[in-house]
Every structure is written in structure tokens, then in C-alpha cells.
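*Asks:* Below are structures written as C-alpha cells.
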Structure 1
Amino acid sequence: MPVAPPLQEFLDHAATLELPPLEEQPLELLRVGAQAFADAGAKPPEPVARIEDLALDLDTGRVPVRVYGPAITDAPPPIVAYFHGGGWVFMGIETHDRICRRLANAAGALVVSVEYRLAPEHPFPAPLDDCLAATRWLAARGAELGGDPSRLAVAGDSAGGNLSAAVALRARTDGPPLAAAALVYPVCDAGCDTASYDTNRDGYLLTAHDMRWFWRCYLGLDGDPADPVASPLRAADLAGLPPTLVVTAEYDPLRDEGEAYAGRLAAAGVPVEARRFDGMLHGFLGMDALVPEAEEAMALVGAFLKARLQA
């Protein structure tokens with residue numbers, strides 16, 4: 001199907017701005033402008049029962065988090081560690097505030113949004129190390145935040161989906177045990193060579209050129225694109241990973257690698273759900289004021305996590 005009309009209008013407006021490629025824009029301006037992008041097409045923030053900003057003292061350093069308590073929940077609720085998108089380069093707690101509010105209510109879970117260190121200043125594996133350390137802190141001390149650490153999941157969008165998959169891979173052998181992983185249009189492979197990279201390479205917000213730049217920022221000089229915790233699709237064995245949901249968008253360069261990852265999980269015997277949203281772009285989850293599919297996708301993620309995190 002064609003791009004959903006409200007999203008096509010959004011694309012048409014974006015094209016009139018004639019912005020240069022991301023790598024040609026000052027990094028500071030990109031990070032400031034990320035909030036305006038996150039606000040575009042989003043509904044007003046959804047009420048939640050509680051919001052608290054904290055900093056966790058981790059092995060990797062002091063990492064800010066924002067805690068969201070769901071409007072309706074059991075007591076104590078399960079915990080979802082959330083890792084934001086932004087190509088590992090920009091975005092953070094503030095840009096993903098609306099998404100995390102919606103997720104807390106949809107999943108009936110305590111959502112902990114992690115402000116991991118960003119590339120290129122902190123290349124791979126620093127962002128992953130922060131996310132894994134935060135997940136382990138939640139497993140050990142999540143009760144201090146009012147959650148149930150025995151029911152713990154990871155979730156994220158785009159680069160955050162990559163980090164969620166990587167945390168699950170690391171946790172498989174070294175802990176902590178995870179009940180589920182929810183990956184929304186995740187980055188799964190550094191190859192950038194699937195068919196969807198060709199058909200969706202330009203004109204749909206996230207371009208193939210920008211994605212290759214993100215990878216260069218993330219891997220830096222020493223990162224190995226074949227390392228499975230950088231490129232989860234390249235892991236030799238995916239058996240033993242937690243039940244996983246993979247959401248993809250039709251007009252997204254990342255579509256095929258996300259779907260390939262879901263296929264490999266299923267082949268390895270991992271309980272997996274995969275859903276492609278036709279007519280959608282990368283980033284549509286945050287565009288709930290423009291397309292009903294954003295709410296449908298959040299309901300899907302919430303229901304998946306709720307089912308897997310039942311007491």
C-alpha cells in the first residue's frame with residue numbers, strides 16, 4: 001500500500017525544509033532539534049501515576065533514568081527497561097517521554113527509560129554497557145523503585161531495539177533472566193545491504209545514507225560490524241533468548257533485517273511475534289496524532305509485554 005496520507009504530508013513538508021544529510025549538520029544542533037522531531041505528530045503527554053528522575057550508580061558510571069509508574073497496575077508492577085532510538089547518536093529521555101508514558105500504561109509496567117551514553121563520543125560498546133548495567137541494576141534493586149524485579153523485560157525502538165536485542169544476548173549467558181524483549185523497527189545488522197535498504201533508501205525520513213553514518217558513529221575506529229552484540233542478526237545461535245516481539249514498518253530501510261531477525265529467532269525455537277505495519281515509516285510509533293497505527297502498535301507492544309510479565 002502507499003504511504004499513509006498523513007505521513008506523506010509530513011514527508012512533503014520535511015522535503016521543503018531541504019535539510020542536509022545528518023552527518024553534515026552540527027551534532028549539537030542535531031541533538032537540540034531531536035526534540036522538535038519527537039514532538040511533531042505526537043499527541044499531548046499521556047497521564048501516568050508517577051514520574052521520577054534519578055541517576056543510577058553503575059559499574060559504567062552514573063546513568064540518568066526516568067521512572068514511569070502506570071496509571072493502573074498490580075502492586076508491585078513488572079519492570080520494563082526502555083532504550084530510546086536515535087541512531088545511538090541523539091535523542092534521550094526527553095524525546096521519548098511520550099512513548100514511555102504510553103508504554104507504562106499499555107503494559108501495566110514500571111518503565112525505566114535509560115539515558116545511555118551517546119556516540120560518537122562514546123562508541124560501541126559504551127551505550128550497550130550502560131543499558132546492560134542498568135538492566136542488571138533493575139534485576140537486583142528494582143524493588144527500590146517500587147517494581148517487581150522478578151518480572152523484567154527490555155524494550156526499545158530503532159537503535160534502542162538494537163540495544164534491547166544485544167542486552168538479551170548478553171543476558172542469556174551472564175544474566176539477568178529476562179521475561180521478554182520488545183523490538184520496534186530495530187537495527188539488527190551493520191551490513192546495510194537488504195532489499196529494503198534499496199527500495200526505501202531515500203525519501204522516508206530515515207535514509208540509507210544516514211543509517212550508514214549512524215553505524216560509523218557507533219562502531220568508531222575499533223568496533224567490529226560482525227560482533228553479534230553490535231549486529232544481533234549475525235549471532236551464530238539465537239536459542240535461549242526471551243520471547244520477543246518485532247515490529248517493522250513498510251517504508252523503512254530497516255524493515256528486512258528486523259523481519260530476518262524475527263525469522264531466525266523462530267527458527268531457533270524462541271517464541272516470537274512479528275508484525276509489519278504497512279504504509280508506515282520509521283519512527284511512526286511516536287506519531288500518534290497522525291496515524292492510528294501508532295496507537296495500534298503501542299497496544300500490541302503493551303499486550304505482548306503484559307502477557308509475558310504476568311505474575
Structure 2
Amino acid sequence: MKFLQPLSLTLGLLALVATTTFAADAKYEVVPNFFETTPDNQPIGACHGGVVLDKAGNMYVTTDTARGILVFSPAGKFVRAFGPTKIHGLEIREENGAEVIYAARPSAHEVIKLKLDGTQEWALTFPAEAGIYKDAGKFNPCAVTVGPDGSIFVADGYGKSWIHHYSHKGKLVRTFGGPGKDRGQVSCPHGIAIDTRGAEPLIVVADRSNRRLQNFSLGGQHRGFVTDELRSPCHFDQRGKLLLVPDLDARVTLLNEKNELVVHLGDGTNYGLRDKPREQFADGKFIAPHSACFDAAGNIFVVEWVEIGRVTKLRKV
């Protein structure tokens with residue numbers, strides 16, 4: 001095990017940089033080789049997608065391989081693969097007593113809803129009624145989240161940088177955002193989630209090309225930016241008052257309820273290792289975190305957009 005301590009205590013390991021009093025409660029250790037690296041005798045493959053856990057603790061990792069979604073047990077063992085390939089962002093939630101997956105597929109120009117056995121319930125294609133797209137090929141959604149009332153919010157991060165709000169029945173309610181740098185505008189909205197840490201639920205967007213987070217009301221009104229301590233934010237998960245932000249530029253960040261830095265985890269520098277053999281990867285230093293999530297115990301799981309695929313467990317101490 002490698003213990004992730006503040007940089008001031010462990011000068012040789014760029015693993016954790018803490019600047020607030022919360023750091024005392026934000027210590028993690030890397031668990032090397034917790035997940036099978038060649039499930040079913042094949043590489044994991046590029047994790048250019050997301051990671052989520054079901055209520056039983058099973059982990060769902062999307063890949064660009066023909067196997068689609070890989071499922072690992074809580075012990076890190078490969079269980080099965082299912083579903084379509086090249087899912088980018090995904091979210092799991094319980095509806096009517098059953099868990100389902102909402103998933104964005106930019107290369108297929110759609111958002112889909114899946115049962116955990118891989119059965120597809122429906123698909124949302126490009127919103128012609130928004131008046132923005134001439135054809136489906138311009139709609140390349142990166143991420144999807146579901147609001148408290150079942151509303152569906154889709155971030156067209158690889159397309160035209162708009163955010164589309166649908167009713168729970170899939171009817172377009174409004175479109176907001178749009179390309180740019182000003183208040184309310186986004187550039188490559190790469191991740192999207194509902195932030196419930198404050199008095200008002202907010203939509204938080206990983207405004208990646210602008211190197212910031214942007215908050216919106218559930219009605220699409222701009223509420224604010226988070227610009228400090230971010231490089232290329234990709235997506236989110238939330239646990240209590242903590243917001244987990246995987247950053248494509250080689251680290252994972254935790255923010256408190258005021259969006260102040262708690263820690264940077266696994267702070268690396270070499271994005272150029274993305275296509276290199278696993279032997280060149282260092283435990284405790286990230287290369288290209290693309291998604292991350294908490295489990296019920298507060299441990300963190302990180303997937304990286306490296307060609308061979310890497311999934312890391314950070315155990316909360």
C-alpha cells in the first residue's frame with residue numbers, strides 16, 4: 001500500500017496537496033492491483049467514459065472496446081460485460097424499485113436508458129425542435145444527469161456546447177448554455193451533475209475548455225463559476241459536502257461545500273504516458289483521470305483515459 005500524505009510530509013510523492021483544515025479528514029491510500037487489469041484475458045481498454053456503483057457495490061466502467069461496459073465486484077473481480085460500446089458519461093439511479101443507467105453516447109449521437117442487464121428502454125436523439133442542429137451528426141452528447149423531479153439534463157460537450165433540459169417523458173423543455181466564455185456560456189460541457197450540497201439544488205457543469213465549473217439553477221439560469229484549482233475538469237461525484245472532480249490533467253480534486261480546495265490527489269504531470277505500456281505507470285500518480293466516484297465508505301474509484309485502461313482504488317484512511 002502507498003499512503004497518500006500531504007506533500008510537506010512526503011516530498012518524493014506528488015500524491016496529495018492539501019491547503020485547508022479539511023485535509024486531516026481527507027487521507028487516502030492507493031490499493032495497487034485491486035482491479036483485474038486483464039479481465040477475461042483482455043486489457044480493460046481505453047476508459048474514455050465513466051464509472052458508477054450500484055447499491056450492491058458493483059462497479060460499472062465504460063470502455064471504448066467492443067465489450068462496452070465492464071462490471072467488477074466489490075472485491076475488484078471481473079463479473080461480466082454488457083451494453084453498447086463508447087458510452088461516455090453515465091449515471092445510475094433507482095426508479096420504481098429498480099436501478100437503471102442513463103448514458104450519453106457522443107459517437108452514436110444519442111442518450112440512452114438501460115436496465116442493469118443491458119436492455120435498452122429508450123433513446124433520445126438530437127433535439128430538432130431546439131432549432132440548433134441541421135442533422136443528428138452535430139449532436140454529440142458527453143454527459144447526462146437526472147434532476148429531483150425526473151427531468152433529464154444533457155450536455156452536448158462534443159457537439160455544439162448546449163445543455164438540453166427534457167421532461168421525465170423525454171420532451172424538450174428548454175435549451176441553455178451555448179458556446180462561449182461569458183456568464184451562462186460553456187465550451188465543451190464535458191460533465192454534468194446535480195449538486196445538492198447547498199440550500200438550492202444546482203446543475204454543475206464541467207466547463208472543460210474554459211477550465212472551470214459553472215453552476216446553473218434547475219431552470220437554466222447562471223449561478224456562478226468555480227475557477228480556482230482546476231485544470232481540465234471532466235466530471236463529478238458527491239458525498240456529503242464533498243465534490244469529487246476528476247481532472248484530465250493528471251489529478252483528482254476534492255472541493256468542500258464552499259467550492260474551496262480540500263485536496264488534490266495523485267497529482268501527476270505526464271499526460272504523454274496515455275498510450276504507453278502499463279509498466280511505465282506509477283501507483284499514486286495519475287495520467288488522465290476521466291471519471292471518478294465514491295463508494296458508501298468514502299473510498300474513491302478513478303478511471304483514466306489511457307489506451308490500455310486503468311482503474312484505481314483510493315482507500316479512505
Structure 3
Amino acid sequence: MNKISLDIDKENSSECFQVKFKDSVAHIILNRPEKRNSMNWSFWKDLPKLVEEIDHNALAKCIVISSTGPVFSAGLDLSLFGDSVFASSKEVQEKDKELHKPQLFMHFLAFLQDSISSLQKSRVPVICAIQGACIGGGVDLVCAADIRLATKDAFFCIKETKIGMVADVGTFPRIVKLMPEGIVKELAFTGRDFSATEAKEYGFVNHLYDNQLELVKGALKLANQIAQNSPAAVFGCKKVINYSRDHSNQDSLDWISMWNASMLSPAELMEGFKSIQSKTDGNFTGLPKIKDYQLKK
């Protein structure tokens with residue numbers, strides 16, 4: 001397995017994840033099956049580090065996120081809901097606790113939201129391969145991916161309604177653009193499970209597989225198909241599609257024109273034509289690494 005420079009450990013893994021590289025694909029695996037892959041502090045801290053490291057250092061052309069055990073993710077780990085989320089008595093005077101709680105909770109939510117948003121912000125396409133239950137925060141996670149695949153026995157649940165809160169980490173801003181609004185409202189208002197078959201019917205998932213092994217094989221196959229294309233063109237497609245989803249047709253057409261006018265590479269174009277004519281994989285240029293100084297505000 002290739003080494004990456006994340007300060008997690010020498011084996012490219014953390015408490016929650018294992019990372020594998022093969023060809024041009026990075027495979028991030030949720031690896032706490034004994035805890036139903038619930039999302040503890042390590043999950044939220046390590047996920048954006050992993051995604052950003054792969055993206056910023058151009059370590060892969062596509063990312064696959066899969067899971068282990070019978071459950072993709074049971075959602076947020078209950079330990080996150082302790083008093084430490086709001087304020088510690090050592091940090092905040094007793095009389096100020098009530099004042100500080102809402103502000104600190106907003107910062108806590110922003111931290112969770114930014115972690116999930118790392119998938120959408122990545123220049124590299126992200127595929128989620130979902131088996132079994134995908135609940136609460138798990139739905140937040142897969143909504144931020146570019147493509148979702150699932151086993152036939154998978155199911156999803158916006159569970160937050162059942163525990164007396166509104167899903168707030170990223171499900172609603174994204175899922176309402178992936179499924180019909182009426183269906184989203186039904187699922188949110190009831191908090192009921194919806195099956196992989198229903199999810200595919202409404203376009204939430206692209207393909208269904210008989211079992212987890214076939215699911216992961218299918219996800220990696222799709223990732224390799226994506227990786228054969230120009231990384232710059234794939235990055236452009238991701239940017240343009242996301243922009244078009246949130247803007248009018250004319251705004252999107254203007255934006256696409258500006259993107260291609262500034263980003264289109266004649267050399268990449270010629271390489272693409274040559275690969276089609278010769279029926280071989282193109283030798284496309286990878287995405288540039290993003291240097292640290294470029295990330296500083």
C-alpha cells in the first residue's frame with residue numbers, strides 16, 4: 001500500500017479508516033464494524049484529512065468510500081452528544097454556560113459540516129459503496145458523494161426526526177437536489193427506512209448489487225473507468241455539474257463557456273482524439289498538487 005503523509009499512522013489507517021491505493025484509485029474503508037461504523041471524533045477529524053491529502057497531493061484520480069461488516073454506518077456516535085459538545089466547566093464560567101452553549105454548538109456543527117463537505121469540495125470524484133443500514137450521519141456522508149452504489153439489501157433512514165431534531169450536517173441541502181421534494185419531505189417527516197430499490201427508483205443510487213463483494217468490485221471498476229479519462233476534464237465536469245445544479249440555465253452556460261475558455265487544454269484534447277483513434281488509454285496529465293501556500297487565506 002502506498003504511503004501518504006497524513007499524521008495518522010504508518011499503515012495509512014486510523015481508528016475509523018483503512019486506506020488502500022491501487023492503480024489510480026484511492027479506496028477509503030470505514031473500519032469499525034464492531035461499532036457499526038458509527039462516526040466518533042476520529043471519524044470527523046480524519047475524513048477531511050484523508051480526502052484533502054489525496055486531492056491536494058493528486059494521489060488518485062477517483063476515490064471510493066466503502067465500509068466493513070453488515071452496516072455501512074449507524075450515524076453519529078452517541079459520545080458526540082455529551083456536555084463537551086457545548087462547553088466544559090473548565091473553559092466557561094458557570095454563569096456563562098447558557099450564553100455560550102448555542103454559539104459553541106454552532107461551531108460544533110460547522111466542524112461536522114465541513115468534514116462532510118470535503119467530499120464535495122474535492123477535485124477528485126467520490127463514489128460511495130453502501131451495504132446494509134445507512135442511518136443519520138451516514139446519509140449526510142453519502143449525499144455529499146458524486147455517485148452512490150448500494151447492495152440490494154441496503155436501506156437508508158433520516159433518523160434525526162425520530163430523536164427530536166432536524167438533520168443538520170448536510171442531508172437536506174443535498175438530498176433535495178437528488179430526489180423529488182415530496183419524497184424527501186415524506187422520508188424526513190416520518191423518519192422511516194427507505195430501501196435501496198426505492199432509492200434507485202428515485203435516482204438516489206445509480207446501481208444495485210447482489211452482495212457487498214460485488215458492490216465493492218463494481219465501485220472500483222467504475223472508479224477505474226473514470227480514472228482513464230482526463231483528470232482535468234473530470235474535475236471540470238464535477239465543477240460544472242455542481243454549479244449548474246444551483247443556477248439558471250443561462251448562468252450555467254455562461255459559466256461553462258468561461259471554464260472551457262480558461263481551462264481547455266489543446267494538448268489534452270489531442271491526446272483524447274489520439275486515444276479514441278488508437279483505441280488505447282490516453283496518457284493524460286494529472287491534476288497539479290496544491291501547495292500549502294495556496295491553501296492559506
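*Asks:* Please state which of the structures 1, 2, 3 yields -12000 when helix-only ellipticity at 222 nm (-39500 (n - 2.57) for each DSSP H run of 4 or more, over all residues; to 500) is computed from it.
*Replies:* Source structure for this number: 1.
*Asks:* Can I ask one more? Tell me which structure, out of 1, 2, 3, gives 2.3 once distance in nm of label points 7 Å out along Cα→Cβ at positions 26 and 50 is calculated.
*Replies:* 2
*Asks:* Once distance in nm of label points 7 Å out along Cα→Cβ at positions 186 and 266 is calculated for all of 1, 2, 3, which comes out largest?
*Replies:* When distance in nm of label points 7 Å out along Cα→Cβ at positions 186 and 266 is computed for each of 1, 2, 3, structure 3 gives the biggest number.
*Asks:* Also, I was wondering about something else. If you work out distance in nm of label points 7 Å out along Cα→Cβ at positions 146 and 178 for 1, 2, 3, which one comes out largest?
*Replies:* 2
Bear in mind that the values in this text are calculations on the coordinates, not laboratory data. Since this is a predicted model, take the numbers as computed values, not measurements. Cβ atoms are built from the backbone, for glycine too; each structure is taken alone.
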